[in-house]
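The next part holds the structures, each set out as structure tokens.
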Structure 1
Amino acid sequence: MFNQGGLSLDQAPPISVVLRFFITASIFGILAGVLLLIFGREVFASSSGAVILTHTLALGVMASFMLGALFQMLPVIAGVVLQTPTKKAMFVHITFTLGVMFLLIAFYTASNYLYLISAFLLTLSLLFITYIMISNLLKLRDHSSSSKGMLFALIGFTITIILGLYLLLALGGFIEGVYFSKLKQLHYSFGLFGWVALLIISISFQVIEMFYVTPSYPDKISKYLVLIIFALLLFSPLQNTISTILISLLFIIYAILTIKRLLKRKRPTKDATVWFWHFGMGMLIASMSILIAGQFIENETLNSLSYLTFIFFALSIVFAMVYKIVPFLVWFHLSNQGFMDAPLMFDIVNPKEIKKHFYLHIATFTFLILGLFSDYLFVVASLMVIASFGLLLYHLVYAANKYNYTQKNSKPIKW
């Protein structure tokens with residue numbers, strides 16, 4: 001049906017599979033902004049507030065976006081066919097969303113039973129889908145750099161889930177939790193670096209070249225970067241200065257190479273999704289540089305800056321990918337079904353709207369940084385977070401409505 005640069009859309013899942021996760025992620029993003037308003041700038045100093053906000057972003061936002069992307073990317077990039085994707089996605093979506101909600105309430109109330117319920121739901125949903133995805137990836141005979149990277153990212157996610165289960169059972173008083181502090185650090189490291197960052201890197205090896213017509217990454221980078229970072233996380237966790245510096249430098253190298261690829265693209269048209277990628281890579285460089293500095297200077301503000309810049313690295317890439325993927329999927333699925341009046345991608349999300357979101361994204365980051373030192377500016381930043389995810393939610397719902405409207409009010413041509 002469609003094949004370019006090793007991508008195949010023949011086995012792409014229904015668009016509803018992707019949109020349900022993306023819309024849920026946007027709603028959790030709005031919730032994150034509300035939580036910032038509630039907790040205020042003390043959220044970075046408050047253990048309970050920080051944990052609630054972190055898991056709202058890491059699970060509610062990032063994991064939702066990435067699960068939706070994987071349902072789409074595994075068949076397209078890796079050629080992995082997920083049987084009955086709609087049923088699997090619905091089961092995972094419901095149990096996972098409920099698990100996240102119970103988890104956030106458990107953190108707020110410190111309820112033993114809610115810790116147990118959330119642990120059960122999250123473990124059930126996430127281990128179920130990671131097992132299916134990993135087992136299918138292991139069956140592949142010919143791996144690309146992206147498919148190998150996604151495999152390691154999913155293994156990293158599985159480790160994060162198992163560690164999270166241990167921590168929740170310890171918080172609920174169901175086990176002693178002797179290794180709580182050490183495993184908490186591992187949970188953090190694998191969640192941010194072994195899952196979020198590695199998945200972004202893995203997907204970028206293929207989509208950067210395809211979406212933006214750029215030179216490919218150097219062979220040694222695409223073949224070994226993910227493997228080396230994963231090995232450093234696995235055998236030398238982020239608990240010593242040397243491993244922290246090595247991993248940080250590898251991320252910085254990747255970011256610089258990605259910026260160079262984008263600067264050399266063959267179609268240098270104005271595209272706000274490219275701006276998101278540039279900003280995201282800048283945030284990754286900043287986050288890793290601050291992390292290195294933090295090995296020699298103990299400062300809470302540095303920790304907050306490192307966390308914020310990493311979050312905006314991940315969000316920038318997510319926004320860039322969503323604005324590329326969703327308009328294309330709406331057009332592709334409708335065209336594939338024979339609707340000759342399928343809306344063009346520019347009609348689904350206008351490029352000017354993406355630029356507006358980019359400017360709002362930059363302003364949100366700026367006010368969050370300034371808000372670390374001012375209660376008033378932090379309130380403004382919190383409202384901007386709500387507006388940013390609200391704008392994304394609007395575009396996603398508009399795309400879904402456009403898709404449904406075309407199906408209901410147009411007649412497909414039968415070939």
Structure 2
Amino acid sequence: MEKIIIIKYGELSTKKDNINFFLKKLKENILFSLKDLDVEVTYDLGRMFIHAMNHFDEVISRIKNIFGIHEISIGYTIDSTDFNCIKEEILKLLKEKEFITFKVESKRSNKKLDTTSIELSKNLGAYILKNIRNLKVDVKNPEIVVNVEYRLHNTLVYFDKIKGSGGYPVGTLGKGLLMLSGGIDSPVAGYLAMKRGVKIEAIYFESPPHTSIEAKNKVKRLAQKLAVYNNDIVLHVVNFTLIQEAIYKNIPHEYLITIMRRMMYRISAILASKRNAKILINGESIGQVASQTLTSMSAINEVVNIPVIRPLACFDKLDIIDIAKKIDTYETSILPFEDCCTIFVPKHPVINPNIGKCHEYEELIPFKDLIYEAVKTHEVIKIQAHEEDKAFKDLL
């Protein structure tokens with residue numbers, strides 16, 4: 001009998017002809033996350049198994065953050081399909097536990113067994129009651145659930161279930177470029193995109209000296225937290241100072257935010273193309289600020305052909321905050337360091353911008369040359385999951 005970690009797939013089990021593609025990527029992501037540990041990962045179409053030696057707690061703490069996993073259990077493989085042998089091994093396991101109430105749940109994928117799952121559960125429950133004194137069956141709220149899966153060549157037994165992150169394995173649906181600010185929303189948008197199988201890189205716009213090194217380090221910290229789900233993140237840091245100053249000096253102030261966002265979209269689309277990213281991702285939520293009205297979104301979106309995904313478009317702010325707290329980005333996001341989107345904010349930004357005026361105002365600045373220079377000189381930072389940095393710690 002071997003102690004193992006059992007992974008259930010959940011939504012992945014709905015895949016048919018291409019399920020092996022998803023399972024191979026899930027295995028790859030798990031191995032990457034556990035690369036410094038002595039583990040082996042095997043799988044079939046029903047379950048994935050991690051043979052973890054003595055690293056069970058550490059393995060579980062890491063794989064809980066891997067998308068594509070519906071449920072995790074520490075279990076045991078019994079190398080037998082003989083019911084009498086199985087009963088004896090399960091009894092040994094139960095005698096090491098303290099409990100009064102229990103129930104048995106059986107799953108029979110081995111159709112050679114000439115009895116039903118319900119009958120198997122009843123027989124095993126009767127055997128447990130006979131051999132361990134003072135126990136009771138409680139089918140509604142038991143202290144222990146004895147899960148038994150009767151398979152073709154062996155039997156799985158497990159007791160506890162840990163909820164996984166669900167979704168699809170990161171990387172199965174291609175790559176996207178996340179427009180990562182220092183706020184609450186964009187990290188949550190990145191998290192939700194990764195949950196749908198999108199591998200992300202991130203782009204951040206800095207504007208020194210108007211934005212600080214602390215603001216940049218804050219975004220690096222947010223990227224590091226997202227890297228836990230993505231294995232690593234490539235962060236593209238674009239110097240936006242000359243573009244932002246040109247906009248501020250030459251363009252009517254009510255259009256500052258609209259034109260600024262149009263420039264950011266253009267730059268993001270160029271970098272996405274260079275990095276083979278199929279979509280842009282951002283944290284916009286309908287109506288939350290002036291640049292996120294439907295008219296504003298339409299005017300800003302006009303400058304790119306690449307699809308723009310807004311995972312939070314219909315979320316309430318409080319719902320977004322709840323997710324930010326869950327993924328541990330909230331406390332970093334609320335640190336008081338301003339980014340490009342919060343400096344030079346006009347008192348009365350236009351909420352229904354006219355596209356014709358956008359074209360007219362953009363002709364007042366040499367934006368094509370400025371964009372070319374910003375893309376050419378941008379900084380690339382690779383951030384690994386679980387890495388520590390003194391600059392990160394100094395923020396907190």
Structure 3
Amino acid sequence: MTQRLIKWFVRTPEQVSDPRVRQQYGRLAGAVGIGANLLLFAGKLLAGLMSASVAVVADAFNNLSDAGTAIVTLVGFHLAGQDADEEHPFGHGRMEYLAGLVVSLAILLVGFELGKASVKKIFYPQDVEFSVVSCAILGAAVLVKLWLYRFNRTLGRRLGSAAMAATAADSLSDAAATALVLVSGLAARWLQISVDGYMGLLVACIIFRAGFQAAKETIDPLLGRPMDPELARDIDRLVVEHPHILGIHDLVYHDYGPGRAMMSFHAEVPADGDLLTIHDVIDHIERELKQRNGIETVIHMDPVVRDEHTEQLRMQVEGLAKQIDPRLSIHDFRTTAGPIHTNLLFDLVVPYSFRMSDGQVRQELTERIGGLSDKYYAVIQVERSFVECKEG
């Protein structure tokens with residue numbers, strides 16, 4: 001069913017980085033979400049009024065709010081697909097993230113309101129009368145919500161969309177919530193046990209948890225998250241395969257929405273190499289990264305001296321750094337020899353999760369370098385890594 005809908009609504013479904021294609025996916029998700037949730041709202045409202053159940057009525061209005069968030073998703077994808085302009089030169093792709101944030105806030109609000117109503121029902125219980133029709137409506141609603149979960153999860157994974165991932169999480173929590181409401185109704189009918197308020201409170205907790213997780217998934221890219229470590233390693237491999245490139249460092253990644261990203265990094269090149277030749281290689285790498293990963297790239301050239309003595313000394317110093325922590329690395333290593341001391345100047349890259357302060361790690365490494373020779377004087381610039389890579 002999902003694949004058939006995609007075939008009908010999306011012209012070129014495989015081109016998920018194209019803003020126009022993402023707009024078409026957004027229209028599909030919005031239309032399906034609005035239609036399905038309005039039907040569920042009408043059915044659950046009828047079942048809730050027939051049974052006098054606060055949990056069912058609250059669940060019905062939860063579906064009405066879901067229809068509203070589907071509209072938000074629809075509008076968000078439409079705005080995200082707009083071309084760049086003078087006020088927004090990097091495009092409007094982050095509107096997808098904002099739409100996902102609005103969806104998650106709506107989920108949190110529904111969970112809060114349902115929790116209040118359920119607490120009131122616990123202290124002031126009322127008789128609940130579930131009929132076969134009410135149970136059938138709720139059972140069908142669970143199945144519909146499970147399908148919506150799979151539908152939005154499929155679209156979210158295909159597009160890498162935080163908004164659709166939030167909608168999928170909401171659909172799954174709704175399915176669980178409706179199932180609990182159904183259980184409470186059956187318990188009231190067959191066991192004469194009134195658990196309507198308690199089930200409503202449990203449903204509220206499930207909805208609130210889904211809203212919190214969805215909010216985190218959408219806030220992270222808005223605040224600025226690091227590049228995926230696997231993508232960073234792939235870029236590293238691609239760049240150093242080119243001639244004249246000795247290594248890269250200081251990779252910085254900016255996410256302006258799905259399919260809209262920029263990055264910059266420093267490429268180490270031989271200090272005695274031909275400038276025009278190396279510049280041509282750098283231009284080629286920038287074009288290749290744009291074609292392969294869809295990322296606008298700016299590369300800064302760092303000329304380095306790699307004579308045998310300097311390279312051996314650099315490897316020794318990096319080995320000492322990795323003795324402190326395997327995640328540490330150095331770059332821009334150079335030496336200046338004087339009549340008494342030799343200065344070793346370099347940048348030390350540490351992850352944000354590193355246990356030691358900048359001063360502590362600088363002092364520790366300086367002492368270890370002093371063990372190589374009392375003539376070495378370390379000048380260390382500590383910087384935090386923009387890309388967190390796991391060990392191994």
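Read the figures in this text as sums done on the coordinates, not as results from a lab. If you're wondering where the values come from, they're calculated on a predicted model, not measured in any experiment. Cβ atoms are built from the backbone, for glycine too; each structure is taken alone.
Assuming 24, 43, 23, 9, 0 is P(r) over Cα pairs in 20 Å bins from 0, in percent as calculated from a single structure, say which of 1, 2, 3 it is.
The value was obtained from structure 2.
Tell me which structure, out of 1, 2, 3, gives -21500 once helix-only ellipticity at 222 nm (-39500 (n - 2.57) for each DSSP H run of 4 or more, over all residues; to 500) is calculated. Answer for the origin of the read-out: 3.
Assign the value 2.5, calculated as distance in nm of label points 7 Å out along Cα→Cβ at positions 12 and 84, to the correct structure from 1, 2, 3.
Comparing all candidates, it corresponds to 1.
Looking across 1, 2, 3, the calculation of distance in nm of label points 7 Å out along Cα→Cβ at positions 60 and 204 that yields 3.4 traces back to 2. Among candidates 1, 2, 3, the computation of distance in nm of label points 7 Å out along Cα→Cβ at positions 52 and 100 that gave 3.1 used structure 2.
Looking just at distance in nm of label points 7 Å out along Cα→Cβ at positions 156 and 364, which of the labels 1, 2, 3 belongs to the structure with the highest value?
If we compare distance in nm of label points 7 Å out along Cα→Cβ at positions 156 and 364 over 1, 2, 3, the biggest value is for 2.
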